[in-house]
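K.L.:
Take a look at the structures listed below.
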Structure P
Amino acid sequence: MDIYDCILEKAKNANRAARTLSNMSTDIKNAALIKMAEELNKNKDDILKANMLDLEDAKSSGKNDAFIDRLTLNEDRIESMASGLMKVASLPDPIGEVTRMWKKSNGLNIGRVRVPLGTIGIIYEARPNVTVDAAALCVKSGNSVILKGGKEAINSNLAIYNAINKGAIEAGLPAGTIEFINITERKAVEVLMKLNEYVDVLIPRGGSGLIKSVVENSTVPVIETGIGNCHVYVDSSADLTMAENIVINAKTQRPGVCNAMETLLVHEAVAAEFIPHIAKTLNKMGVEIRGCLKTRKLIPDMRLATAEDYAQEFLDLILAVKIVSSVDEALDHIYKYGTKHSEAIVTNDYTSSQRFLREVDAAAVYVNASTRFTDGEEFGFGAEIGISTQKLHARGPMGLNELTTIKYIVYGEGQIRE
């Protein structure tokens, strides 16, 4: 069977499963999620062995530390994935929820009800946890899912898929509810992007190259999960101890994820006090800092930041720094270079905080908190299928509700339109 026929068969299977799954009870879906969690823990050793193969390949090919971190699995991370499945099982089922009901003067009763999107394709890179998160949210929201992970994590993803798919089927979900594409050739994605008849929506998760390719080439509708060129702006009134804690967390806690800070903006009134101190701390933690001309006057041996640096999602221990003269300049910089993902201000000035909240165009905007909180679990969604930076259908961390659409139900008593 060639690549096209293989992908087509998987899409047809998922499409058939979606019809059954959309009408399955909450109890059956929850039982499946619990069984998937059990199988994940039961197959922990096999998953870790498979992950070691991927890690060896990644290290031998020279992947950086942030990439290795995204790819790495251990017992705690597998247990966390299993816990995520249990959390999703405990969440309210959105399917069938009547979000509004009203009666017209002609006697028609009209209701708006949540229903699944149908069949969702997830295209992602070296993040094995996405295999579990995507499957969990799709199952609970009544959608079938086609998983296409990156070649760098093929062994890990396949081992995870085998475990959770076994649990799903044993619990009574239809075959095809969770499909996995184990073909690593680029053509597999090219085929999936054109299967409008069987796939309702595609969600790409990964770097800018992947997302750009899917958005530009897919004929299947796409929910764009954006790259994260995230900023923290330290205002003139900021509590600098608070600012230090937020900056360190936003940059170093997990530098290889999309909600990590990539650019630090500092008001000139506090720059001389704050920047040398924070730079010394970050340097000790392995962070390379690239600064503007004003920043280099404070730290002469610092590398000069370029426009490309300010536009870059490093996903690494690299930070661009710029000194600004006002809130307006900070807002202008974010407007020019931001990717509408997550932006933060550290300030004790109410007016500045409200301007920042109101004027920054991003999926998540923070006052006195780290950008690292832009996450489905942190927002109380149990997990996320991605963080949407577009404005149509869904924005921000995408949980269960964001994987639904609506349909209108209309009750009549023989009415006809005049």
Structure Q
Amino acid sequence: MAEPAAPGARGGPLTGVRVVDITTIFMGPSATQMLGDLGADVIKVESPGGGDVVRGIGPQGEQRMGPLFLAMNRNKRSIGLDLKHPEGRAALLELARGADVLTYNVRPQAMARLGLDYETLAAINPRLIVVGMFGFSQRGRYAASAAFDDLIQAASGFPDVIARATGGPPRYLPVTLADRTVGLYAFGVISAALYARERTGRGQRVDVPMFETMVPQVLGDHLYGHTFVPPQGDFGYPRLLSPERRPYATRDGHVCCLIYTDAQWRALLQAIGQPGLFDSDPRFASIATRTRHITALYGLVAEEIGRRTTAEMQALLAEADIPVFPMHTLESLLDDGHLHDIGFFSETEHPQVGRIRQMAVPSEWSATPPPEPTPAPRVGEHSRAVLREIGYDEARIDALMRTGAAFEPNDEPGDSA
């Protein structure tokens, strides 16, 4: 007879892995949602006063179910614990005793003040993998500094690169790039740590600092001439910094294309009726010369594309075997034919806020497919169930609820305690 499924097990490649998730906002929740998407039992620990602050942003925020929260917290269960209360902390430690991973995204000093430092957690569960996502390595002078997406974008040079490319003022990218990139890296780190534990039998502490994760994202492209000592050129990969590297305006929209290799440039010049230009113009001589003159060459491309419609350019470039794609808007993305073919967007009934749109898990597995998603939880929705799983009886659970050490949703919409 098959063994009964462990509490919270839903199938998928990470089934049987239990994650205690003390993260909030974007970075940590995006990492743990990826784990949950692949079948891990992610238990989101939320504090009194409404839980994760992102719950309150946007439509349905008054229900503590805003769109940003829904987008990053499916496939999780929520337990409400006051970690500043002795009994709430004790419940967390008991939860950690049987967990595989514990994630947090406050500074380590804050974890220590709560009595949840790595040494304490490892003494309870030597197999536990404790992953901290925070601003800076603890070995440098910024160790105790707070960090958010905007700060880390600025610290790692993204606004400067934008200013160099556009000639305008420094700007942040209008996506939470640092949070989501570090979250993605943390997801990989956690998976690797689980693999290492399979070989060694031991857990470990892993720090994932935002600053040190994001600096290579910028300097990997733009250290450029300063890769060499002494420098053999300036900072900045010219192709990426060219003001002409952009979606090109057609007569009725925009298209994006990448003309990179000798063959692609020859094909483009043939397509626009100037085949002799490749051999007669020294700017086309090699990828090195093209890179040095990339703004002028991209300007030529922009001029030619501007004379034609989007459909004409798609056909022309596709026939020349040049990668091309029309520029989507946020609105048109929802109608993309390819995404429709694969069922990327789906609609489901959320038990609290009604019908919502959600996106698919972006990986396809032949043997251990991700499980069907579960809805983002209410604050403390699974408090009683999780406490029972770690051995608390009903009398003890009721006592925790009375003292406020633990909590569950009230009947009033939007309330959490």
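K.L.:
With helix-only ellipticity at 222 nm (-39500 (n - 2.57) for each DSSP H run of 4 or more, over all residues; to 500) derived from the coordinates and found to be -13500, which of P, Q does the value describe? The partial results should precede the final answer.
P.N.:
Working: P: -13500; Q: -11000.
Traced to structure P.
K.L.:
Check the numbers for distance in nm of label points 7 Å out along Cα→Cβ at positions 32 and 312 across P, Q and tell me which is largest. Let's see the in-between values first.
P.N.:
Numbers: P: 4.4; Q: 5.5.
Largest value of distance in nm of label points 7 Å out along Cα→Cβ at positions 32 and 312: Q.
K.L.:
Work out FRET efficiency 1/(1 + (r/R0)^6) of positions 184 and 240 (r between Cβ atoms, R0 = 25 Å, to 0.05) for each of structures P, Q, then name the structure with the largest result.
P.N.:
Working: P: 0.00; Q: 0.75.
Once FRET efficiency 1/(1 + (r/R0)^6) of positions 184 and 240 (r between Cβ atoms, R0 = 25 Å, to 0.05) is tallied for P, Q, the winner is Q.
K.L.:
Given a computed value of 2.8 for distance in nm of label points 7 Å out along Cα→Cβ at positions 192 and 256, which structure among P, Q does it belong to? Intermediate values should be presented prior to the final figure.
P.N.:
Values: P: 2.1; Q: 2.8.
Value 2.8 for distance in nm of label points 7 Å out along Cα→Cβ at positions 192 and 256 corresponds to Q out of P, Q.
K.L.:
Moving to a separate point now. Quick check on the output: 4.1 is distance in nm of label points 7 Å out along Cα→Cβ at positions 112 and 152, derived from one of P, Q. Which one produced it?
P.N.:
On the way: P: 4.1; Q: 2.1.
Value 4.1 for distance in nm of label points 7 Å out along Cα→Cβ at positions 112 and 152 corresponds to P out of P, Q.
K.L.:
One of P, Q was used to calculate Cα extents along the principal axes in Å, giving 73, 63, 37; which?
P.N.:
Working: P: 73, 63, 37; Q: 86, 52, 46.
It was calculated from structure P.
K.L.:
If Cα Rg over 2.2 N^0.38 Å, for residues 248-343 alone comes out at 0.99 when worked out from the coordinates, which of P, Q was used? All intermediate terms of the calculation are to be shown ahead of the outcome.
P.N.:
Values: P: 0.99; Q: 1.19.
Label of the originating structure: P.
Each value in this text was obtained by applying a stated rule to the coordinates, not by laboratory testing. Note that the structure is a prediction, hence the values are computed from the model and not measured. Cβ atoms are built from the backbone, for glycine too; each structure is taken alone.
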